[in-house]
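In what follows, structures are represented as structure tokens.
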Structure P
């Protein structure tokens, strides 16, 4: 595998030159691209480069990127993979309605064993479960899955997904690649409440818990545990240590990150199903750092160094850990060899549970070859 790093506010000519270098290398067939959100990317200038490329292109724009043990708010990382990748490009949300048919048409007949499925999507699209259901119904646990929600901390939709049809807004790219991988997922958040039934919810909006206004129940638990009054004017700092956890059979809890409230309704970064049961979680710096170590251990049980490490880590972990994020990076990438992104939703499956999008979670993917 081959990596190109474009530092800071690079221009489109530098990007084009880097892509051309990969195209001239006949051993490279696929590209993963990670760009930091503060980098100036003009769709009109980038689209011709992407649409003309012979390479299978996947990736996105994220709040920050990770390279050689550090996080950056500007720049682009391009990873060249020798294995071929077959892509399905979802250009807008309307295509999600018939996605199962499109997945079967695009990938049917391919044995997914020892393959990897890459999923890069606009973090703000709805009905993400349509994508996961369609892929899981087609492939099951045969491949390993890894990907991320793209976008910026402004939480506004824009063309943020790289594909062979150009930069996509409100869509996704799914790639079935012949490269094999190992994936580790962990977060370090623990229960502090009894299970709460989601009695009313729509998409990513939790309206009621245990038949009471969601914000009322959430506030009561957080205040009781923290010993502090909930500050509605500083919602992030009041909630950053207290995400929701969705209970799953035979798997660690899936974390959901609350990011705003309106009239007693709590908005989370990704969906929570009505009728499901959640707990309120709590984490401190030590537990999160332990979670990062666990994610690496699960992806690299023998600590092998002959693999390309790709990190998909939640941007909210940086905001929570602050200066201690350096320790998280050391736990995830002690050899300063990884590339990756700080994301708005982490997508992963290590072969032992249903395919999910996570929040506040660390994912380590070790690509073989």
Structure Q
């Protein structure tokens, strides 16, 4: 699962002197006795493509609506560009929002939809026409300007809605599942287009999505949410390679978790005693007391076939291939290594399918390096 290419030499979230563009301070939103957002704090910087990622009901859409001013927090403050906007109504915030349904006016053509917000602000006609033409050209939909929404494809409606959202030159654009209505191929294509567009115009984007691959592809950083709280904030690489909990490790991509206890420490490496009867040696810079229950998290693509299996070696396990899923570029293997333990291994299909060595019921040996996973305590 690849992340977006980082094109900036200095990341503002790593600079203690940098001022956040959006600052959410201990924001809580209750609906009755339900905490939709629970004491959330976030710092988002200018020019970021920031994603709120989580399953249904985790609070990500509520947090987006709080930023837009469509909901009022039960507690906490929200600042945008240095201004406290907590009590400012949505129509006076430097924010625009693009909804999952796109919400285009069905009785207006594309040009009128894009122009609508500018007319509401009483922008002069000449300036309005120039702005609309600029947005239509930016989103490459000038030839669609006279079409009604029901005459557009899903991708064209998405572009029209985005043009309308950007027409007022908002400081902050909020996107609620912006690609959810598109088919898989168009969604994958549009992800890169949206990143390139955001980089060209420099507007700060905050998007809500439940799609892990979408967040990994488009985002400068991701906030993983669960039960109204932020579980981890990091770059796509950091979230995937260094999850801070079992929840994040299992939510982002596929992962193998090997439960055990710390039995020895040697510098930045720990030896974990596993119920599989094998010792697992892993890089772990965090101090852990002997006997601490942990889970060793290893991604399927980090596991390799072992050519020289030794019964006393660490990070080597043997098993029997139980299931195979052929996906074209890769194959996924489920290997049973114990009565109740299945290990998932992903191998690239470098050779044609007919020449692959592994098959159902075959005994295999697998291994990984001490730096190919993380040790989790939560």
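Only the coordinates and a few stated rules stand behind these numbers; no lab work does. Worth saying up front: this structure is predicted, and the values here are computed from it rather than measured. Cβ atoms are built from the backbone, for glycine too; each structure is taken alone.
When mean count of other Cβ atoms within 10 Å over residues 263-270 is computed for each of P, Q, which one produces 13.9?
On the way: P: 19.0; Q: 13.9.
Working through the options, I get structure Q.
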Point to revise | Structure (P, Q) behind the derived value 14.9 of mean projected area of the Cα convex hull in nm², for residues 79-270 alone | key: Q
Study note, to complete from the structure: Structures P, Q compared on relative contact order in percent (Cα under 8 Å, 6 or more apart): the greatest is P
Exercise for review: Rank structures P, Q by distance in nm of label points 7 Å out along Cα→Cβ at positions 15 and 231 and report only the one at the top, that is, the highest.
Suggested key: P
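Which structure, out of P, Q, was distance in nm of label points 7 Å out along Cα→Cβ at positions 207 and 287 calculated from, if the result is 4.2?
Values: P: 3.1; Q: 4.2.
Value 4.2 for distance in nm of label points 7 Å out along Cα→Cβ at positions 207 and 287 corresponds to Q out of P, Q.
Kindly point out which one of P, Q the value 1.05 was derived from, the read-out being Rg/Rh (Cα atoms, Kirkwood Rh). Write out the running numbers ahead of the final one.
Numbers: P: 0.96; Q: 1.05.
This figure was derived from Q.
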